[in-house]
Structure 1
Amino acid sequence: MQRYANLRGRALLFLFFIWFLWFINFTTRIAFAPILPLVEDEFLVNHAKASSIFVFLSIGYGVAVILSGLFSGRFGYKRSIILSLLFLSLVAFLIPLVQQFFLLYFFAFMLGLSVGFYLPAIIPLITEYYSEKDWGKAIAIHDTGASCSIFATPFIALSLLHFFPWRGIFIVLACVYVVCSIIFFLASTEVKVSNAPKSILTGIIKIRSLWLMAIIWIFGAGANLGIYSVVPLYLTKELHLNIGYANTILGISRLGAIIVAVACGFLIDRFNLRKIMFLVMITTSVLTVLMGLVSERYIGIVLFLQAFVVTAFFPIGLVAMAKTFSSEMRSLATGIIVAISIIFGGGVVPYVLGISGDMISFRFGITIFGIFVALSSTLIFHLKELE
């Protein structure tokens, strides 16, 4: 297929559409966070059990992104994304039927599974649609869909809760996915790769940078999604704020993240990628530690600054992956790294923080985690491909 020469006209319109796909995809992935206090109260479970929803969601997501990385190239990136959207719609329609808490674990796994097919398919599709000189801007603009979702999801949840119980939120999302799958089918062109995924897998697991990048991504994802998932519990159960005010703080704290995500698209192509990546991680670690130390009066400010900085990690990390791995390896590498980071950073981290909230405090867990983020940032200088 012929690549878009620049980010104008149809190229920009298509980019904005897949931006919305990532936005709504991410919204479903984090939808449990702002409503978790309601789920916890309805099913009468503790913080650890409620937070463990994210473990199952993350495991499902991890399995899907690896499978997508292995087979979406031959199956077709367009088909993989449409399958993801339709499967996601089905699962979202079924979640409101759940009456026993343990079934939420199953549906969280299925939700993660359906969401996970998207990213490993869309990144190589973007690199095929757009010229390499525009990769930084295109990937960064696309990635702002996640930042905007993190900002908007608490407000979307609060708005929908005025009209529906928490279960109704998933019905609305399911309808949106059906419409998006139809539009994407009509608007996109299929892209495939011919290399056998097994031979690629054999070669890619021997690359040292894959595992270094995976560890870095674990702490990047944990500092963003892991903490984001338990903040509503932290604010309502430990700091005793009401759920409306807590979600307002959570949403507003993500507003600045949208700006930094857009700015990254222009900085990545002009400055040393490795130095920017390290600066983002070390600053994130300091602000994460402060999140566990400051008083209730300043928690909103620290949440805002931490979200502002950590959001920059993801477009930078995705461009780093695109530059580290060849086009044949790119989808699978993205799948493996994202899978590991989401299982541990997006699933295990909030679960461990939930245990900390039950046994000691959320403050203690968040502070210790911030220290580990700082330690992980030193691995960035061992990524030789980014020199």
Structure 2
Amino acid sequence: MNSNELIALEDQYGAHNYHPLDVVLERGDGVWVFDTDGNKYLDCLSAYSALSHGHVHPRILKALITQASQLTLTSRAFRNNQLPIFYKKLNEILGYDMALPMNTGAEAVETAIKLARKWAYIVKKVPRYEAEIITATSNFHGRTISIISFSTESLYKQDFGPYTPGFITVEYGNSGELERAINQNTAAVLLEPIQGEAGVIIPPDGYVNQVAEICKKHGILFIADEIQTGLGRTGKMFACDHENVRPDIMIIGKALGGGFYPVSAILANSSILGLFKPGEHGSTFGGNPLAAAVAISSLETLVDDHLIENAASCGEYFLERLQEIPSKVIKEVRGKGLLIGIEIKSEYGLARNYVHQLMQRGILAKDTHEKVIRFAPPLIIDRDTIDWAIPRIQEVLQS
């Protein structure tokens, strides 16, 4: 079937909860993808950072095939021989005492919320069912009912109430407002150190550190959602590392699965994560041997192939090259590592129009919040490929 036929089938039989670009991909190789009509594109989205290792990384593919031929699923009713090694690898590389694996990022966020609430009742002695969690404006943590309950984006929530109580929202980047919102029932603060979905919003210097210090001062938990920014995307293992902050609960996902399999987790020390007791929380697929084997290889590849260092150096280079583009349509170019956003001035139309033009020139990027083009290529990208992309991006932004 050609692309038009496949698009027609998808539109006929699939729910219309996405508005994808009309490109039908059938093969990927490193930073490149190929459509059903034989066209080649540079992937500058990386499946929202889930493909940080690039498409079909051979080392992770080998781990997937090897494990898939032996044992794929046990449920947590039984133990398997990959999960303990996965736990140990997480500890060695990321430095937390304990982990709890799930599948999707939203599941991991829900897990962190449940843990923070239990901690509030057991440790902080907040009256039962009165715990509050502080979140930030323009956040994006997932699509579940509880998560959209503290979203400030009307599109994500307007037709899906009633909403889950227990969340207080403050202005992102405003540590003073955050501290004023804390009361005796506050259990935690949940933030993205850089807001990717909101348009690559980078908070003021020192903000993440201020939040961590405020949480410590008031005896509450700091939960960092690094599902998109973690595991090297910003040029450090975690975006919080740019300010030398170690959150009480770290949420990871996306790149943890190496682009092959959905794997997420929350990380914390045993004094916090040890509060969960058997039967209180779980997932049929969470921690399955196939997921564990893939995630182990993903973590090892991230370190052994120096992908974090490459994200730092190539990200700085990519950002500088983009900032040099002379264009009247650009309001701002901002980013950290290989998470970069170009904001288009309001008078020059929607970012999606520019994304379409980029696609026609062989670059796949993503518009977000109408005015921002997001560039987040795989962490394996090199300067030669960036040099190939820059003239095409410039042509679009000057057209």
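Any read-out appearing in this document is the output of simple, stated calculations on the displayed coordinates, not a laboratory observation. Keep in mind it's a predicted model, so treat the numbers as computed, not measured. Cβ atoms are built from the backbone, for glycine too; each structure is taken alone.
Percent of Cα pairs over 12 Å apart, for residues 140-187 alone was computed and gave 69; which structure, 1, 2, did it come from?
Among 1, 2, the structure yielding 69 for percent of Cα pairs over 12 Å apart, for residues 140-187 alone is 1.
Could you figure out which one of 1, 2 the value 1.23 for Cα Rg over 2.2 N^0.38 Å, for residues 60-171 alone was computed from?
For Cα Rg over 2.2 N^0.38 Å, for residues 60-171 alone, the value 1.23 is produced by structure 1.
Name the one structure among 1, 2 that helix-only ellipticity at 222 nm (-39500 (n - 2.57) for each DSSP H run of 4 or more, over all residues; to 500) of -10500 was derived from.
Only structure 2 yields this read-out.
Out of 1, 2, choose the structure whose coordinates give Cα Rg over 2.2 N^0.38 Å equal to 0.92 when calculated.
Clearly, the read-out refers to 1.
Thinking only about Rg/Rh (Cα atoms, Kirkwood Rh), for residues 204-363 alone, which of 1, 2 has the largest value? Please report the intermediate quantities before stating the final value.
Details: 1: 1.00; 2: 1.04.
Largest value of Rg/Rh (Cα atoms, Kirkwood Rh), for residues 204-363 alone: 2.
On relative contact order in percent (Cα under 8 Å, 6 or more apart), which of the structures labelled 1, 2 is highest?
The maximum falls on structure 1.
Looking at mean count of other Cβ atoms within 10 Å over residues 20-27, point out which structure of 1, 2 has the largest value.
Once mean count of other Cβ atoms within 10 Å over residues 20-27 is tallied for 1, 2, the winner is 1.
19.2 is what came out when mean count of other Cβ atoms within 10 Å over residues 44-51 was calculated for one structure; which of 1, 2 is it?
1
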